[in-house]
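The structures considered in this document are given below.
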Structure 1
Amino acid sequence: MAVTSLMVPLGTPAPDFDLPSIDGGRVALSDLKSTPATLVVFLSNHCPYVRRIEQGIGALASDYHDRLTTLAICSNDVVRYPDDDRPALVAQAERAGFAFPYLVDETQRVAKEYKAACTPDFFLYDADRRLAYRGEFDDARPSNRVPVTGASLRAAIDAVLAGQPVPGPQNPSLGCSIKWKPGNE
């Protein structure tokens with residue numbers, strides 16, 4: 001069942017974390033280079049909403065790589081959804097052209113701290129790591145033939161990079177619910 005993002009209040013600070021990466025290392029938000037903008041994306045491999053736009057996410061991150069720090073986090077329960085386990089995420093990163101850290105939130109603590117609700121769920125922060133945008137990538141969905149452009153997120157990134165507030169309305173992201181472990185719902 002598709003769900004929408006929770007639309008966390010703008011200005012909310014980015015919660016720090018230290019998570020394992022699919023490449024075997026660890027990444028902490030506080031250790032990442034300082035750029036004018038930071039994008040934290042909650043993703044999964046199995047979700048058709050993510051699959052529809054994953055190459056667009058890879059292209060967007062590449063286009064902005066010198067001004068935007070991008071990272072992805074998978075928080076899904078891999079026991080019930082083995083297509084979201086590390087080997088599948090490695091394959092997804094290769095398929096989609098992800099040249100950014102892809103992290104695994106095994107305890108689901110980080111998803112809860114960010115108030116992530118779906119995959120994909122986008123959180124764009126300004127240079128002070130305060131939330132400037134939370135919403136959709138673009139209008140492309142598994143059920144339509146709208147081209148994948150990242151138009152909504154690109155407009156938000158451009159505003160943040162220009163030191164401007166992101167214009168509204170900010171439409172929530174739509175996707176698969178985060179697959180919570182029993183007791184974490």
Structure 2
Amino acid sequence: MTTTESRYDAVAQLWSAVTVPPITRIEAERAARRIYQHFGSVRLGGPDMTRAARFNGRARRCWITPRTNAGLSKGWQRIVHDVSHRIFARRHPNFRPHAGGHARLEHEIASYVVAKGWLTGTLRSNAKRKPTRAERRAQAIARTESAIARWTSKLRRAQTALRKLRRRHRAQLRRLAPTPSTDAAATSHAP
């Protein structure tokens with residue numbers, strides 16, 4: 001057994017004591033974001049940490065799994081391991097990835113995840129209730145009525161615009177037509 005394995009024994013014991021459920025993309029993103037917010041601040045970091053560790057907003061494919069107790073390569077254990085590496089690298093940029101402090105940080109994060117109850121599904125999105133047939137029909141009627149109101153409004157605006165354009169057109173034609181007084185003056189001066 002190497003020293004690295006003995007350092008991570010506490011983390012392995014923690015994960016073996018709980019049932020690790022499947023995880024969805026939404027849960028993974030929410031968990032990662034909250035872990036970064038809690039453990040990635042500058043005040044918790046080492047002397048070389050000048051900026052907070054932040055989540056880029058996308059869950060890795062290896063974080064998502066439909067299996068229970070997926071192991072270290074997928075799911076909750078992988079999220080905790082990956083995020084702890086990124087936070088540890090931000091806190092201690094000159095340390096190796098599996099230096100002594102990393103195992104402690106990973107254990108803290110794993111304990112935090114278990115203590116928060118995230119493994120029981122508290123980060124899952126609430127499933128929407130499927131509307132009944134009557135509700136779907138009422139929604140369809142409401143959409144049709146709103147479409148009728150929109151198109152009626154458009155019709156009134158179009159009629160008003162056409163009325164204004166016809167008035168403008170008549171005024172332009174009047175301006176172009178010769179007036180009788182100018183016609184008479186022009187013919188009387190003719191030789």
Structure 3
Amino acid sequence: MIIRKATQKDTPEIAAYLMLAMEDIVYEFIGENCKVKATQFLTNLICQEATQYSYEYCWIAEIENEIVAVAVVYDGAKLQELREPVAKEIKSMFSKDFNPENETQIGEFYIDCFAVAPHQQGKGVGSKLFRFLIDEYVFKRNETLGLLVDKDNPNAKKLYLKLGFELVAEKTLAGKEMEHLQFKHKQTEI
């Protein structure tokens with residue numbers, strides 16, 4: 001498995017993966033239950049720079065030149081700045097205001113979205129990509145890594161806890177009850 005930064009040409013595949021991970025939330029954001037419109041909305045944002053879902057914040061896992069997993073990770077301190085183009089796109093496409101709860105904050109790099117191809121689930125692809133992200137952000141960059149997990153998804157929470165994430169808070173996002181987990185570099189005492 002190869003893990004690499006996404007490029008703009010990966011936009012269609014990234015959009016499909018983001019829909020896998022957050023279809024219900026996207027529908028809530030845009031106010032419509034239309035997969036075609038939701039996918040187009042995400043595609044418009046992914047192919048741009050400096051948006052919450054931009055390709056420039058995506059990591060891609062590939063097996064034999066097939067994208068099998070995607071993770072969107074950005075600096076939580078930039079949330080409001082990265083959301084501005086999202087709000088503009090929603091206003092332009094759907095004539096709707098966009099002002100959801102803050103899902104991240106200063107002091108963490110946030111895994112906004114994470115998805116594995118259905119035919120690759122249960123094969124360790126997700127765990128490998130998470131271990132890569134932990135190594136990249138926590139151990140190499142000395143940053144805290146954060147994410148939200150739906151309370152209705154205990155299997156995902158179990159995986160995150162097994163990888164070393166810890167529960168730090170509860171949050172609501174787009175009407176869903178979520179748990180905020182973080183992975184921090186632990187300083188060992190001498």
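Some points to look at:
- Among 1, 2, 3, which structure scores highest (criterion: Kirkwood radius over Cα pairs in Å): 2
- Computed 33 for relative contact order in percent (Cα under 8 Å, 6 or more apart) - originating structure among 1, 2, 3: 1
- Origin of the value -7000, where helix-only ellipticity at 222 nm (-39500 (n - 2.57) for each DSSP H run of 4 or more, over all residues; to 500) was derived from one of 1, 2, 3: 1
- If distance in nm of label points 7 Å out along Cα→Cβ at positions 21 and 165 is computed and equals 1.0, the structure in 1, 2, 3: 3
Throughout, read-outs are computed from the coordinates displayed, never taken from laboratory work. Here the structure is a predicted model, which means the values were calculated and not measured. Cβ atoms are built from the backbone, for glycine too; each structure is taken alone.
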